[in-house]
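The structures come next, written out as structure tokens.
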Structure P
Amino acid sequence: MISLDEAVTARLESHGERFEVLVDPDAALSMKRGEFEDELEDVIAAEDVFSDASRGDRPAESDLETVFETTDPLEIIPEVVRDGEIQITAEQRREMQEQKRKNLITRIARNAVNPQMDNAPHPPERIERALEEGGFQVDPMEPVETQVDDALDALRPVIPIRFDEVTVAVQVPADYAGSTQAQVRQYGDLAREEWQPDGSWVGVVTFPAGMRNDFYDLVNELTSGEAETQVIKDKDELSTR
């Protein structure tokens, strides 16, 4: 369950009665769109239905039976969310907007590059300033994923930017191969790998271009700077970092 501080109230009025439930705001929006896939118990603040959540008042079981044909909160909660209205305070709205703004900036920074600077990643601070300059406002009631394209439209007149991927070949010395290759595998899509006769490991991994510097930092840290990396530009050409 989530904390009460993180929850929003969904309210449904039916048959002259009011029914309220407390749920995660993103989960509530997913339910309304019919896209909810999580376990309900993980995104509710209370396994209960209220007539007034702020006071903790509960409706009569007969009213629940009349409206929902059940008294099971886990069956009623999604129905209240889908058919009712999501109530959020101004403070909750500000907090949701700020959190989604941070998530949006992080997502763009991880995937975007500057095509005028040899596809170098854009720092999050630059993206944040450009979004402000472009006048983009994050919608606290929409998923971050659906706002990325609009954010990019706002960014392009301000900074050169595009989403891209990079493919990097890395050779890890035998002393570090065991632990390092496991983390490299998790960093992106492993295109191919090969264990060398000397015990070293070579892998080719593709991941969002904005994460390139983070990848280099990770590999250098895991191998004390002894790994070798190459950016693969195409099938025939290798460009050494």
Structure Q
Amino acid sequence: MCGRYVQVSSPELLAERFQVDEIALADTPEADYNVAPRKQVLTVVQRSPERRVLERMRWGLVPSWAKDPKIGDRLINARAESVAEKPAFKRAFRRHRCLLPADGFYEWQVVPGRKQKQPMFVHRRDGEPLAFAGLWEAWRDPDDADAPWICTCVIVTTRANAVIAPVHDRMPVLLEASAWDTWLDPTNEDVDGLRELLAPASDATIEMWPVATLVNRARNNGPELVARVEAETLF
């Protein structure tokens, strides 16, 4: 499960990191320490063999066949184990794969004896952006021929590695740079080969620490959300 994450790296840094050919943004996005579903998020998409693009999409996948875009509110994550078969995801898995750059993500740990869970911040040990495996779709209102196209995305999740397992049984698929070309290639329909990429991240890749419950409210935003606190410090 991934329901909140952090996206603060600049478009220029991400373009360099993800070998992007074009930054297709109308403006410079603000640093977001509390990315929630429905927000416009940065994605990396291979639009052609020579054109890798950094662009915005709405988080929450709306399949091309959907009648109502509200379905996206339920499709923020796609399980790696069933992504190739589920009607909502199978078309995108074969043709519309993307990366979602992130500077970390949050999970919540049950604390014995307390009602409130302890939020935890997960990020790369080396400080580099993470690359979530994602899928995307383009949708527009089927009852309005003049309606604009809306691009939406979903994060693929897999079983937790040893770092995340004490907190949650799922985690986003974190793709290493060696897998980006294969994952992004829109002509690649090797389902079995793509499935092999959807494995838990190496335990050595990431680290996790407790943060304040400020992150629990989507309207809260700022670097204080990722500041390390003592696990019992909840405010």
Structure R
Amino acid sequence: MQSEIFLSILVPVYNEERTLLRLLQAVLENLPEQTEVIVVDDGSSDQTPEILLGFQASVQVVRQPQNLGKGAAIRRGLELAKGKYVLIQDADLEYNPKDYPVLLKPLHEGKADIVYGSRFLNNGRRGSYLTFYIANRFLTILTNLCTGLELTDMETCYKVVPLQALKSLNLQENGFGIEPEITCRLARQTNLRFMEVPIDYLGRTHQEGKKIKWRDGVKAVFQIFRYTYFK
């Protein structure tokens, strides 16, 4: 029987006390019908747990016993998800929940099986700092060469994917390597149709709390090859 929940929004959170309140308010203000919200607190040591207490009536909250990484938080959320599709939402306000209708439209119209929200489609850097933009473009081009996809933004947080397709991957990465792992392994399932749509984006710096580091970019190169050809 088809699930009554169409969409599961997974929100991995780690020490986002500065943005979490506004982010969850925005998510709930733009919540599509038949949607559940699952917040995975990845062992936060700031005021994140206290903020989440105020949302327990509206969202499902689960806490990791320690900080394990974005990938581990997503895997935990997938264990609880009940929707037909999963949408990943970062908690740092770089991505705007007002884009949910844009992301879901191709699915409702039957034009795609997987939808990525591209920060760069038709709009160049679209709010991204130059160093992050160059790294993202390089990793996306490499992904396209390896997988045969034609993406403009592989590293985007906004990925809307069928729940069962994600579960079938048996994801392994604990950290930010979850992004190339998801894309490269999904690309090997040739029956799935990818589509990108343009989204709003407001990038932040490391000084403002951005957690991904240059080492993650280096690791991503190896992960692209690993999950395209060996896993």
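When distance in nm of label points 7 Å out along Cα→Cβ at positions 72 and 192 is computed for each of P, Q, R, the one that comes out at 2.4 is R. Out of P, Q, R, which one gives 53, 37, 35 for Cα extents along the principal axes in Å as computed from the coordinates? Clearly, the read-out refers to Q.
Every number here is computed from the coordinates shown, using simple stated rules; none is lab data. The structure presented is a predicted model; accordingly, all values stated were derived computationally and were not measured. Cβ atoms are built from the backbone, for glycine too; each structure is taken alone.
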